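Given below, in the form of structure tokens, are the structures.
Where a number appears in this text, it was derived from the coordinates with a stated rule and is not lab data. Keep in mind that this is a model prediction, so the values were computed, not measured. Cβ atoms are built from the backbone, for glycine too; each structure is taken alone.
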Structure P
């Protein structure tokens with residue numbers, strides 16, 4: 001079985017496969033280059049109050065290599081000529097919790113939530129970072145929940161975390177659960193002022209059969225519906241899109257419904273890396289494999305016209321030679337257009353890329369007429385096997401922000417970038 005996570009692991013270990021190529025491209029600016037002391041291998045960014053960007057690095061911190069990971073902030077410059085200022089908000093230590101695995105979630109009052117792949121019983125934690133009471137003070141880290149030893153056996157990490165109504169956190173783990181195939185969990189905060197602990201509930205454990213296995217994504221719509229994607233399982237074993245709904249009575253179990261099972265052919269195969277986005281009741285996502293050239297797809301999943309009907313999957317775009325391989329970021333849907341990234345350029349070899357090209361940042365422009373083709377614009381092609389990785393952010397001015405892993409340095413520890421069209 002092909003596991004795209006191996007690509008990320010290879011990049012994390014700075015395993016370059018080709019000779020670096022020279023050349024400059026317009027539109028992309030590096031905002032910050034990580035070093036081991038300030039973090040290494042960023043996994044995406046999210047916007048907080050006042051234009052501050054937040055993220056987490058899987059390694060680095062505490063002035064050590066490889067380090068145990070950090071949560072960082074990037075402060076926008078006071079003047080256009082000034083640099084962005086990076087601050088390590090918290091550096092993890094292996095003696096307690098370490099190796100953050102998802103992009104932090106920004107909650108009320110600037111509180112950050114995230115997960116680690118190590119800590120507690122060895123299977124990771126969900127943590128909270130409280131901002132300081134006064135500017136310049138230290139952020140306070142609190143472990144909200146420790147996963148049992150049987151949860152997250154695959155690499156020991158959660159694969160997604162989202163914030164729902166009432167400050168409730170929902171997330172997924174790649175494995176673990178009742179059948180070892182992953183689960184959806186919920187963390188409910190204590191009553192305000194009670195001083196109590198957060199309460200965890202496993203909402204659904206995947207069986208690895210037609211219901212899916214290895215959940216990789218979770219999204220909550222404005223109406224409170226919860227959808228997700230699994231990397232494997234489904235009717236044909238190529239992944240599935242599911243909905244999870246609460247019970248009608250508190251003592252009952254939550255219900256999982258498969259909305260669509262990928263066949264592994266023209267419709268795509270293996271949704272990966274939290275690649276699911278909701279917009280106006282429609283789901284958008286990516287498959288890492290499958291499609292016309294087995295290089296991955298961007299798809300749309302339309303709800304049925306009547307309750308109880310079938311959802312309709314449509315491939316909006318097929319990646320292939322010269323157009324990217326292996327889409328690997330959650331999509332951004334803005335004014336009908338779609339932004340995302342791919343792991344590689346796909347210049348020939350579907351895994352390494354025969355010319356050593358890195359990944360791309362793409363924009364899919366909606367069709368000029370209904371039913372027409374979508375148009376791909378490559379906003380930036382990375383060189384030297386650099387891989388854009390993790391969540392993106394699009395500001396009101398149309399500037400796109402993201403993170404990348406750089407396999408061939410310098411400095412070799414990843415960077416934050418922006419793309420201005």
Structure Q
């Protein structure tokens with residue numbers, strides 16, 4: 001799909017999308033908890049739907065309510081299919097693979113698109129230590145596994161992604177790993193582990209940590225209660241970051257449904273917006289963003305690498321050179337995001353240089369219209385759309401449907417703000 005975004009001033013109120021980080025973790029916890037869980041404000045992005053499909057393949061029953069809730073009934077991990085497909089969800093494959101290995105049945109874990117190229121050597125190294133048989137495609141999907149997982153004291157590398165640790169924490173907690181310790185070296189994205197710990201606590205498991213370096217499991221899994229357990233999926237700071245940046249560029253706007261006390265890593269976008277000079281007003285879960293004269297800023301995104309795309313869109317309108325740290329975290333995303341941002345924003349007249357772990361965005365020179373591509377990366381598509389809001393001419397985005405991975409309603413929400421978003425038909429070749 002190709003869409004054209006017309007430069008526009010925006011005004012109004014929007015509800016932030018449901019957090020796929022919160023939604024997918026809740027799906028996993030509902031699978032592991034024996035009993036009935038009711039999810040409120042469930043997400044419906046492609047990654048969310050993949051998580052729901054995964055837990056159903058692993059044995060739960062999911063029913064939708066008229067009030068928009070989802071009721072999940074589980075008797076624990078009991079696969080009804082030998083094949084688990086995680087779609088294109090990096091969190092999905094890294095979290096659900098250890099959980100699926102709680103079963104003694106042979107299973108094949110697979111995915112599609114960019115997920116097929118993401119490195120999963122972690123499992124090749126760790127699973128044999130936990131009694132799990134594994135065969136991978138040279139460290140990539142598909143994975144053939146057979147448990148059951150047997151908790152043991154292990155030491156893991158946390159430098160590639162915290163999502164591997166999330167899966168292990170959930171699987172160990174469910175397996176009753178009392179007295180066992182997971183030690184972690186060089187853990188990145190610690191706030192995402194805080195979110196995992198928060199979900200585990202809500203569902204009744206006792207897991208503690210010391211400085212995010214050692215993780216300890218206390219007691220046995222909490223028995224299912226007579227009454228259903230209720231969990232409300234948080235608003236998504238990752239998707240909400242694009243809306244907040246849009247407000248700073250072309251607002252004012254009000255964004256509702258974002259919890260300022262959330263453990264989500266991307267809540268840090270508030271600091272970046274403040275440092276850039278945007279005016280923020282927070283009232284409960286409602287945030288008002290008003291444009292001001294924007295200035296260059298410095299920001300360390302090592303623990304929140306998904307903020308790079310919206311912050312590049314913000315930096316494009318900031319006078320001076322913005323410095324973003326954490327580039328090394330971007331290589332194994334849906335695209336190699338550092339070079340993708342450099343390439344696509346270059347088409348819009350924004351010069352970006354890369355030096356080791358640092359990205360320099362030379363802003364304030366004006367964003368021109370042009371034709372870009374998302375590289376099938378949802379956050380690149382949204383970053384380019386936000387940057388288009390005060391461009392000198394329309395911006396056309398190829399592979400624009402990539403937003404469905406995390407924020408299916410994104411273009412509809414822009415239209416609700418009055419932004420002309422039009423689907424463009426590709427030009428047919430005369431030599432077909």
Structure R
């Protein structure tokens with residue numbers, strides 16, 4: 001996964017996102033400005049929204065104190081912005097690598113930690129046998145991406161993580177992940193790491209000084225009051241760690257219905273950090289915990305249609321049934337292989353759990369800001385934002401505003417695909433709790 005921006009000296013001016021942020025609306029739901037901001041630039045993610053988006057939501061509602069919640073924390077954009085403004089935050093993120101990156105960006109404020117990391121990287125010695133460290137599946141995949149000499153050094157770096165205290169380990173893991181990405185000679189084909197596509201690799205020795213220099217600069221920029229963050233490595237359907245009426249603002253973006261497979265996008269990282277030793281373990285340990293969508297849909301989820309339908313109100317089931325019937329018809333008439341019709345009920349049932357929990361945790365007078373997209377599957381235009389609006393109102397929100405931020409999806413308009421007649425978009429949904 002192309003989660004890392006290249007280390008190019010003097011690329012942009014780096015700052016913390018000010019509470020008063022101005023950015024064109026079509027850029028708000030993108031990660032285009034992430035590299036401009038201290039801390040955020042440590043680890044980037046192609047599907048993330050901008051720090052300016054988070055700051056603009058907080059500024060709009062005049063939030064200057066309290067707890068900020070992100071039920072889909074990703075790489076921690078909401079959490080870092082909140083902390084940089086002196087606000088505490090809590091993020092839910094079931095993807096173990098993403099959760100660790102959140103911790104690295106919110107926990108690590110010590111220049112001494114960076115010095116310890118540099119000492120370890122400066123004294124790395126390559127392991128003698130890769131086979132003794134990696135499973136067959138791990139080694140087969142990693143060897144396609146990384147030259148053997150660099151993989152031997154990076155393997156040594158992974159093994160030396162045990163030398164770090166719990167407070168320093170996340171930042172060490174972030175730095176080594178950056179080195180791993182730079183050492184890969186395979187570029188990202190669209191969004192997935194493709195061993196057959198090539199890019200210039202960079203060695204550990206030539207890369208780590210620049211990465212550490214940037215981290216030192218950013219830590220120095222954040223010497224002011226910094227909020228505290230808790231990262232919960234669980235799905236967000238039940239926010240049990242968050243008290244009712246305790247959250248000042250919820251800012252988040254869930255995986256879209258027609259989204260990427262975030263486990264496949266991070267296969268290199270999941271193998272390298274031994275979260276899983278095979279694709280089967282990735283599915284069991286990571287994919288099953290992620291919000292169901294077109295690329296992350298375990299078979300059991302698709303089979304339990306009655307269970308998912310029962311969780312939804314009559315009105316929401318009616319809205320969803322229009323899409324389900326249309327998708328089922330497309331699949332049967334054109335011999336489609338993917339049963340997209342079986343994803344609609346579980347997606348909205350899971351999102352309903354997150355929305356209800358967000359309402360429970362929000363203080364009266366507070367808001368939920370959610371970035372989401374509609375979808376076009378087999379040419380059936382699913383207005384995700386409208387179904388979610390119904391769920392939000394049913395969950396108790398007093399008012400729901402929908403703002404179209406940008407059009408999207410043009411790159412998917414290919415002759416082999418049936419697109420939607422109407423342009424797809426990304427939307428900001430603003431739900432207010434009276």
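Looking just at distance in nm of label points 7 Å out along Cα→Cβ at positions 82 and 306, which of the labels P, Q, R belongs to the structure with the highest value?
Going through P, Q, R one by one, distance in nm of label points 7 Å out along Cα→Cβ at positions 82 and 306 is largest in P.
As an exercise: Rg and Dmax of the Cα atoms in Å, calculated from one structure in P, Q, R, equals 21.7, 69. Which structure is it?
Answer by label: Q.
Quick one: helix-only ellipticity at 222 nm (-39500 (n - 2.57) for each DSSP H run of 4 or more, over all residues; to 500) came out at -500 when computed from one of P, Q, R, so which one is it?
Here the read-out was taken from P.
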